[in-house]
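The structures come next, written out as structure tokens.
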Structure I
Amino acid sequence: MTQPTRLGFNLLFFGIAAVALGGLAWFLQQNHFVNDMALRRWATLLEVLDSPRIRPEYLGLLYPHGTFLALAPFHYLGPLDSAMAPTLVSVLFGAGLLALWSHHLQRAGQPPVFRILLVGLVVLHPAFLWGATSGSMGAISLGCFYLLYTAALRLIIRDDIHSFIVFGVLLAAFFFVEGASLYLSLALVPLLPLLAPRHILMSAPLSTFVILATPLLVVAFGWFYYNWLFFGTPLAFLQEAHTQLQGSAVEALPWLRIYGDQCLLPGLWTLGLTLAAFPAMVLLLGGLRQDSQRLVTALVLLFHPVVAVCLATEDRFLRHPLELVALVLAGIMAELAYLGPRPARARQGVVALLALGLFGGWAGFLLYPTPTMEAWRGAFLKPVTAPDHAGEIALGRWLGRHRGPTLLDDASGYRAIAARGDARGLIVPFEDRFQIELRLRQPTVEQVALPDPDSMVGLGDALNRRWPDFYQNGKPGYRLVYDYGGWRVWKRDA
């Protein structure tokens, strides 16, 4: 197949995959599935991009930056500027990963029927399907880990300085793509020398570690310093996630409720989940017995997510182990891309184990699911009963028509921001004006939006905590101009 023909086929494959995944995502949306974290991520992006002036400390609001960089262009693309952007990005990256993998399988000489079966089985696996259709943007992490894994394989095969540099740069970039990258890095960095060719490792082990780890360590410590400089603690970028997993939120997360603050038990459970969801991994590892370097590389890269799950669970960061174990699927895809031609019986074994992994993967997905995962699974079968956020959506649309400067806590009003479509004119917590207003006995801004303080949304609202009676009684000089769905807007008299 000539180069132009191969390029045309890959683009066609990408288009078909994007349409199929997009259609499935649309079907889930029609069945009332909504990813709350995707809405929160989109609202945060709107706040930063629509801020009157971009300040360096705003960078801390956008971690992990890879997902926000992928989202940012959609805010300027007219019809694509909507709360569906996270889902669309997930679909496009998922389709791109499938197209790239299909190209690598073809280049490795795999038969067409085998390639089709492999792609179909990967698409049906919850580790891929969740990342590509739920709006979680996990497909970005899968794609980046696939590139990282293939770079590690090229490091062994080519054994040149260029391969070392490429791997180090990709490892550093991955730190800003996956939200739990700190835990993945802690699990992987001590083992990095094992990824280098054996003769280089034996002659210069320290130099090997320095070359592979320096890009990651530089960007990681630079990021820690940035957080310390602007937010007072090196790990400030983890605090928002920790805040969201406190108190009553943990009750809705069975994984943290049962295994939070533990390390050994969640590690054993995750190891079992990994083997059940990806049994093809055992066959691939067995086929590498004669190549000790490839075997060690595969063991390190395929199992370090299990260690990362232990660390993230003990730190009460992880909502569900599949968030990190899903990376193993990308590693298996990379191994298959470098597998080379195999006898028919070996190919049949790979297909059979990938099919078996579907049962283990879905079983693991259904154990300890988060509410969002449960809703996503249910939306495949029938319309789900979505939480009633009509009040916030209506507020967002009202604010879109009445665009005066408005004080709004995004922790409780992010759905309203997403429904509004932009954040121009909104005064949100990360802005100085918001903090200044909170120090006053009563606000001076034109409009103040408040949720019912007796509702779950209103309990944590910063404005309700500062002015407990504002929602009910207003303030001198303010009149009630909006009252619907548990939200009120008070407007200052002219």
Structure II
Amino acid sequence: MKKESIEELRDRSEGFSLDATLAYIEELKTEKEYKIVSPYPTINGQLCRLVMDEEGLFTLWVKEMLSSPENPPVTYQYDGYGFHRPFLLLGREGFFKVPSGVGSLSMTFNASDSFNCKIVELESQLQASPHFFRCILPMGSAERHATYVESVSFNVGTTLHYRGLTKFRTRGIQINLFDYRLADGNNCWFVDTGDKCNYEDFKQIVEALIVHYGWIAGNLIRDTMTILFSDDRAFNHIKHHSFYRLSGSKRGLEAIRPRDMTDFVPKQDLEGERYLSTKTLTSLIELSLTNSAFYRACTILAESHEYPLEIRASTYSVVLETLKNIILEANSEKINSIKNRTDAKALIKDLKAVVAAVSPSKFNNLLAVNQRIEQLNQVGNTDSFYKVFELLGLSLSATDKECLKKRNDFLHGRLPFEDVRQEYLKSELATVVFRMHLLLCALLLKMGGFSGYLFNNIRYRFPELKNEPVYRKLDFGS
């Protein structure tokens, strides 16, 4: 087969233009004047200046606040004189909502008051109407997503990138994800829509993408988010933007690590997904957008990066409990003692009627009896945790089962170890936490349809554990 030339690859690769985007971002670093619209008389009608600094954060300066005998500023001091409540910024190009007020406020009192405010959110006036959207997320020290997720080549201007474009469709919207190194050396994610869509739909997709990449790659990318609005797919004419200062990026355990797999997995066993496919990624995102409990579980797992081991043991146990409930609910007719739910309810009702006909004096604890009847068609608690893995085709080792047995102690703040020496606890707790992380990722990836290998952080962090494979197949058969 003839090897494809660079020019042939360039010609067939999709292209993106960032010229107008980078010019727009650079323009944000120039001060612009706005007028404040607020129900607070201290700041309503005041002129102010807004500018983005080199860190990508927005600062608002106000020269003074209004004062009158009828409305002395001290009356509104508890609300930051109005700055800590929602207000509007009116400018030449339109207006912004500041929906949560400012994030921080500092004041100096000289000849006149001066207020320096840090903005947490700016919401565009255009959010109510469909547009093409481009989201920009600074990556910080995060790994490129092409290290973990299926991607193809793409062009930015005349520059060819051999990989890094991930394309998928969800909610009827074409999403294009790629990363690009800016002139200042910082890498950014760019998430574009290929279709006009509603702002909230796009924002929810981006937020779900951030969460899933967070737990899959161990990189929660969440410093700032700027969303640009355009009427053309190429983003040559940008109309406005929204901005969010997020809660901070985190690094943690990876669920998969495709780049090293060939060093540890025999070639004949390299079947299924190596990199996370766009099909699996789409499935995970759509599950999140339709099942809030699933989304919450993924968010907790991603948020737990950098927590102490004791805290992660508890948060992972919460995730496990949440996933157990989701999976059992979806498979109730397969696992419950009574197949049909309607029949079960009818039988429980009849049994309660039998009990109700008996004199209360015959019971030591009538409430407990009725509670037992209510649980007639439920799987036992410990068995139910094993059952969810069986339902998804995942086999558990004896060590896996021992790990799962500890989850109740972790939920109640106990460390279930006989040896309480600090040096022992640290290593023993780490192996249990890493194993629970592996088991949770196995459930989540299986729910998304993934068919590849998981990265075993236990062996990576504790190389002396020779019985632990560096990679584990999703079916846990090896």
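What the table shows:
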read-out: Value 16.6, 53, calculated as Rg and Dmax of the Cα atoms in Å, for residues 159-278 alone, assigned to which of I, II; value: II
read-out: Structure from which 20.8 was derived, mean count of other Cβ atoms within 10 Å over residues 167-174, options I, II; value: I
read-out: Computed 1.16 for Rg/Rh (Cα atoms, Kirkwood Rh), for residues 207-382 alone - originating structure among I, II; value: II
read-out: Relative contact order in percent (Cα under 8 Å, 6 or more apart) - structure with the largest value, from I, II; value: I
read-out: Label whose coordinates, when percent of Cα pairs over 40 Å apart is calculated, return 38 (choices I, II); value: II
read-out: Label whose coordinates, when distance in nm of label points 7 Å out along Cα→Cβ at positions 15 and 103 is calculated, return 3.7 (choices I, II); value: II
read-out: Origin of the value -20000, where helix-only ellipticity at 222 nm (-39500 (n - 2.57) for each DSSP H run of 4 or more, over all residues; to 500) was derived from one of I, II; value: I
read-out: Distance in nm of label points 7 Å out along Cα→Cβ at positions 135 and 351 - structure with the largest value, from I, II; value: II
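Only the coordinates and a few stated rules stand behind these numbers; no lab work does. Source: prediction; values computed, not measured. Cβ atoms are built from the backbone, for glycine too; each structure is taken alone.
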